[in-house]
Structure formats: structure tokens, C-alpha cells
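Alright, structures below, take your time with them.
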Structure P
Amino acid sequence: MGDRTPLILLPGLLCDRALWQHQIDHLADLAEATVPDLGSDETVEAMAQRVLDAAPARFALGALSMGGYVAHAIMRAAPERVDRLALFDTSARPDTDEQTARRRGLIELAEKGKFKGVTPRLLPLLLHPDRLGDKALTDAVMAMAERIGKAAFLRQQKAIMARPDSRPHLPRYRCPALVVVGRSDAITPIEVNAEMANLIPGARLVVVEHSGHLPTMEQPVAATALLRYWLQG
């Protein structure tokens, strides 16, 4: 591995390595990146343990959306192993009753055989309005969901619904932390990310313009530049 930093990148719900591909490719001079499987467990704690079991003794940790929930579980379980933390478009809050009810509805549909992954109808929740006409991007997002599939989707939703409130733990984080959010994120908006940044000692909040919930794909150059700064800092 040489002088490169071990970098673990945690994907979001129905996302895989493609979520981070630009960052993996363009940070290769600095970081040895891996993207763990987050589709095999039904709790964020089990996902976190799977990551820790396969990880080196110390590593940098980046995470987006559901990956952020797993990152918080890693920080609760083994904070001494994380050298630096980057949280993209995520939250430290537990699900609201409304969010849980919506997830249960999606689970019920999927269990009835109506799993459709990310459909064009859902893309406006994920992407900036200006990016909805970008066929390469929208196809890539929908293809990730198809690769993850129904069974992993069900496990991921159950894990997300059961996650704890991580906010009481944030003031105990002691590594350099970066919190990034797309200006137009409709799922985990700026105020939710700002709350995390305010509670993590010394954390820096960055808002990415012309981006929704997936800035690593919507504004990959900006997201990669932020991670380069974070890795070198």
C-alpha cells in the first residue's frame, strides 16, 4: 500500500461502488480505496462490524446517506481506528415516525414482488433538477439499484429504520471531520447536516452547489477535490 492512506467509502441505500467511482479513480495517488458490501446485514451495527472486521487497523472513513448511519456505528464501536471522517448528505438523527411509515410501505411493496429499485419517479428526490436530463447519470443511479436488488434493499431498509439517535455521541468524535451536503438535497437537507457539523468538534461544513443528495456523482470533481483536501489536511 506504500504511503497511500487506507480509505473506506460507505455507499448509501441502493448504491454501490459506482457512487464513489470518480473519487476512487482520482484519489488513487493518495488513497487505497475500498467500498464494502452494505447489503448483507439487517442492522447498522452488523454492517459496521462487517466493515471493521475487514478493515486495516487504522483508516480514513468516507460515507454517504445510509453509509453515514454505518459510519456513526463505527464511531461508536471503534473510534480509535478512524483517522479522519467525511460525511456526505447524511444525518445523525433516527427515523421520524413518518419516515418509518414510508419505509414500511416500500418494504411491503417489495415483498409483494413490486421492487423497482430507483425509478424515474424517485430521481427528483435524489438529484438536482438540472441533472434529471443527464441520461448517463440517471441511468447510472438506476443501474446501481438494480445491482443491489430486492433482498439487499429489504435488509438495508430494516437497518435504517432501527438505527439509533447518534447525536449524543457526536461531541465525542476526536478525528478531523468534514460534513458535505448538496445545496438541493431533499432527503437530508442542509440543516440536518449542519446539525452534525455543529456537534462534532472542529468539523467543517461544505455545501456543494447545483447538487442534490448524490454530490459524489452529480458534482464529482467538487466532491473529489473536497476529499483530496480532507485527506491531505
Structure Q
Amino acid sequence: MTPLILLPGLLHDHRLWTHQAAALADIATISVPDLTQDDHLDAMAMRVLANAPARFALAGLSMGGYVAMAIHRLAPERVERLALLDTTARPDTPEQTERRLEAIRVAKAGGFSKIMPSMLPMLVHPDRLRDEAITGLAKEMAAAVGPDGFERQQTAIIGRPDARPGLSAIHCPALVVVGAQDTLTPPDRAREMADLIPRARLIPIGDCGHLSVIEQPHAINAVLRFWLLD
């Protein structure tokens, strides 16, 4: 079976990919690395590579997409397939960086428990803000990552490079997926990546915000199965 590495996003852990791990277990050997230990994307990427098989399929959501692009840049010969979900190849804007630094300040001042509730309107479709299965999971994952992991992840995200110049070097089967109502990394960012990656498939997911893998798990499962078997 295909080794499949699934990379979580900011304030997420392995539970983000629970639906996909179950649905794809018949065709893939799945692992979800811990991305809370490093404060630089390349360090995250190198940690994943150090524990990965010689070749593997790779999918990442949001921050996980940034790490996935770093992994491909560092070791393209090891990545058999690449899926980028609800992410962007662009670096932070100054305004985004300032918001991240303010969130770090809030967390350090004892307000970490407020971070995920304040983020949820940007992360999920408005119709799902009262869906406790989704919002509760997001809060539980954030609590597990904790304020120190949050600071390291935000620092890594702030320091990420502009990945767009390297996208033309992606020649493995590539998939770009985005929630149609994703306001954090909107569809135009996905379209930009798909246009820059040779022969990439762009798949929008209807009625879906940023956390596509838990908002529309059945659609994501179907898309990833097609990508793995194509």
C-alpha cells in the first residue's frame, strides 16, 4: 500500500485527519506527524523526512500545506504525490504577521484559551459554527497543542518563504483542494497554486470553509482516494 503522510495545520493534531485515516486505510499506510516541536518550516519538514519512508504520498492542510511544499522543495525525489488543501503559497503580509504576533502576546498573557474560539469564524463555514462535533474538536486539538506549541507554529508560519517560484518544479501528480467558502486561504489562492503547478488538478469543495477535512469529510475522502489511485 502507498505510504501516505497527512500534515495537520495550526493548532491541530492527528485528530484533524481521523475521517481520512479511517476511509483510506484500505489503500494507504497512513501517518500523521507531530508539527508542534519546531519554530521553522524547514525544521518541521526535516523532522517529517527523518521519520518518513523512502517515498510517500503527502497531503497537508493550511500550515500543513506550507510544510508539504517545504518537504517537496527539500526532497522532491521522495514525494510520489502531493495534495495541498486550503493553503497558500504566498508569504505572510505585514498585517497577517502583526495579527499572529498579537495572538502570541495574548496567549503569553494567559489568554490562550480564547485563541481558538476567536479563530473559529475564519475556520469553518458560518452554518457550522454551532456544530459541536467540529468546533469542539477544534478546541480540543488547540488545547492539546498548547501555548508553547502555538507560539512555535506561528513563528514558523511568519517566517515562511514565498513558495510560488518553486511550484513549477512539482512534477508528481498534484492536487489542490479548497473550500468554496474558505475566507482564510480563499479559492483564488488555490487557483494560483494550481496554475503554477504543472498538470495540477484544482478541486473546489462546495458548502465548505477552511477546515475542509472535517467539514466535508466524505467529499475529501473521495477526492483523496481518486488522487491516490489515479
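Every read-out reported here was derived from the displayed coordinates using simple, explicitly stated rules and does not represent laboratory data. Only a predicted model underlies this, so the values are computations on that prediction, with no experimental measurement involved. Cβ atoms are built from the backbone, for glycine too; each structure is taken alone.
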Structure with the greatest value (metric distance in nm of label points 7 Å out along Cα→Cβ at positions 11 and 211, set P, Q) = P
Value 1.5 of distance in nm of label points 7 Å out along Cα→Cβ at positions 83 and 163 was derived from the coordinates of, among P, Q, structure Q
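Which structure, out of P, Q, was distance in nm of label points 7 Å out along Cα→Cβ at positions 131 and 179 derived from, given a value of 2.1? Before the final figure, lay out each step's value.
Working: P: 2.1; Q: 0.8.
It must be structure P, since only it matches.
Name the one structure among P, Q that distance in nm of label points 7 Å out along Cα→Cβ at positions 107 and 171 of 3.9 was derived from.
Q
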Kindly point out which one of P, Q the value 1.1 was derived from, the read-out being distance in nm of label points 7 Å out along Cα→Cβ at positions 91 and 187.
-> P
